[in-house]
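Pasting the structures in now, so scroll down.
None of the figures in this text is laboratory data; all of them are computed from the coordinates on show. Bear in mind the structure is a predicted one, so any value in this text is a computation, not a measurement. Cβ atoms are built from the backbone, for glycine too; each structure is taken alone.
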Structure 1
Amino acid sequence: MLVVMERNATQGQIDAVIEAVQALGLTPQPIPGGSRVAIGVLGNQGYVDEEPFRDLPGIQEIIHVTKPYKLVSRDFHPDDTVVSVGGVRVGWNQEPVVIAGPCAVESLDQVLAAARAVKAAGARILRGGAFKPRTGPHAFQGLGYQGLEYLAEAGRTVGLPVVTEVMRIDQLEPVAALADCLQIGARNMQNFDLLKEVGRPGKPVLLKRGMSATLEEFLAAAEYILLEGNDQVILCERGIRTFERALRNTLDLGVVPFLRQVTHLPLIVDPSHALGRRDLVGPMAKAALVVGAAGIMVEVHPDPLHALCDGPQSLDPGGFDSLMRELRAILPAISPVGSIQERHQVGS
């Protein structure tokens, strides 16, 4: 439920509503916005009766919110959230941010080479997997904590913040100590215990949509993180599993403009995992920005033919540099913040 106060409501009237919410054993969430205040009601398991609020002065209207997510919704938070990843701003009305790097960290030399290449081309955040959830147990599972240290060293060397996946609660503390952003992969989108824990360190979180998740389930997963007090969440569309088998997944770009209306959290798009083919990454990366994504995440490997993980979908440094040039060419037409000066990096 959302209690919207009148424009001239006094602080005493606002406090009275807060006390009435608390008297019901629920949690009030004041939401300042412009010339009026709204008070969100959290913690209810069902319908909240309006009776305790009807005679309270200063209330303009009471709105029943039936969605399973509230803190994520623009009903409770109308203004865009800007997520800061090591000083890089990610948000709906910011210039698009490109996150790039190898699917898996294979060695220090490999991740350093990738980091230097993506930094030179204009990427602003370095990605790399230290812990790899793979469909088959015989596939390369990542270097673990050693890979995490290599990734952090590569980020420090080239001057890029890093994002990497955390798969289990016991990994959270060491990963949070070295990474600038914690990724929750598609397979863990509904690992609710992990979602709760990842919301507590206060680090930015990149939450990927599950391969079979509805948008309601996706946003409800983000709600778990925000409920722990962390609103620094970036959503990531990485393709969903449908009946179509020509491509690895179906990249659902329609969610970009839809979620922009529904949630204040920024959404980026990962065309690499969605498509599984490097020749299709570029067109869909451009399409993602055209429909309004806050950024893209692309896999880049210094030698994709010999990659230990997802080589067929990874760009080589030359291919990534070409993609960045194409993205810079379309930015002036799609930038939400006006004209863009000539610069080397996308979103710099």
Structure 2
Amino acid sequence: MDAHEYMRQTSLPIDPDTYDYRRAARDALHFSKLVDRFVQNLRRVAGYDVQYFASVEPQKRLAPHLHMAIRGTLPRAEIKQIAAATYHQVWWPQADEVRFEGDHLPTWQDGTGYLDPATGEVLPTWDEALDEDAGPLHVIRFGDQVDVQGVLAGTPDADQCIRYLSKYLTKSIGDALNGGQAQQEHAARMLDALRYEPCSPACPNWLRYGVQPKGAKPGMLPGRCRGKAHKPEHLGYAGRRVLVSRKWSNKTLAEHKQDRRTWVLEALGQADEPTDPHRYVWRPVPAGDANVPPLAVRLLRSVHERQRWRAHLRELEARASGQDLSATEDERRAA
């Protein structure tokens, strides 16, 4: 088995020390912009307002991966050509040279901004730093593998496609972190690279590279950005997991979620009726009240009820998709 084959089957870098984690982190951070550009190019080539339903998931190597259903008939070769020609340039200040780290960090001065701790010079603003650079910080493109398939409405393939796309209404991107030791080590290195990558013009990480973030304020520290992209469960992807064009079904994503909520409650036999805010009277419960179970008991009852609902819902979904229901009672409880 050659090296290329090994990487393809495991989906992990052969040599983590030579793998470009910085580039991988930037690809994840700006992937949503690339998808937007692809949709723009697709509509320009097609000549009409192409409608789509898409979902984003990470591959085992944690690179974002796009699944998209497109309404209409377009040549497969044309779609592949559009994907190959689509790219997005990130016109941000350069962030390759680390200027401040550890205990050597910029200091804040009211009315002025952040200063170089050694020279006392005011750091350039984000716009000033942008004017100094001639090229883009990063250029992102799609990979070489683009699989285009035709699906006819009302066929088993269409049903399978819909189920596959809609599962990301509730699935988390962070599920990719649950793997073996090699996968977890790869994820740790990826998250370490993401920690110090700027995720937006206002990201505190710009201070690490000698640039004042947009809207700079005291207390900013590199590596302490609270942005969504820096959270482990998002793996650098700050966009939406599910992308729906407005004319796909004349419903917004919030409306789709509400439809799913209604279906789930009906399947569980729970009424989805609005609750009158004046229905209850709230008052503090005296300590030791015999009519109120201890907090631990109430929490355990709530957890048990949720587990029962989830097991029942999984069983209903399995029946709807024709899956095998021969699981044991212990397996159902574990689910």
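Computed over structures 1, 2, mean projected area of the Cα convex hull in nm², for residues 143-302 alone reaches its largest value in 2. Here the criterion is percent of Cα pairs over 27 Å apart, and among 1, 2 the highest value is seen for 2. The greatest value of distance in nm of label points 7 Å out along Cα→Cβ at positions 39 and 191 among structures 1, 2 is that of 1. With semi-axes √(5λ) of the Cα gyration tensor in Å, for residues 199-262 alone coming out at 25, 12, 10, pick the structure among 1, 2 it was computed from. Working through the options, I get structure 1.
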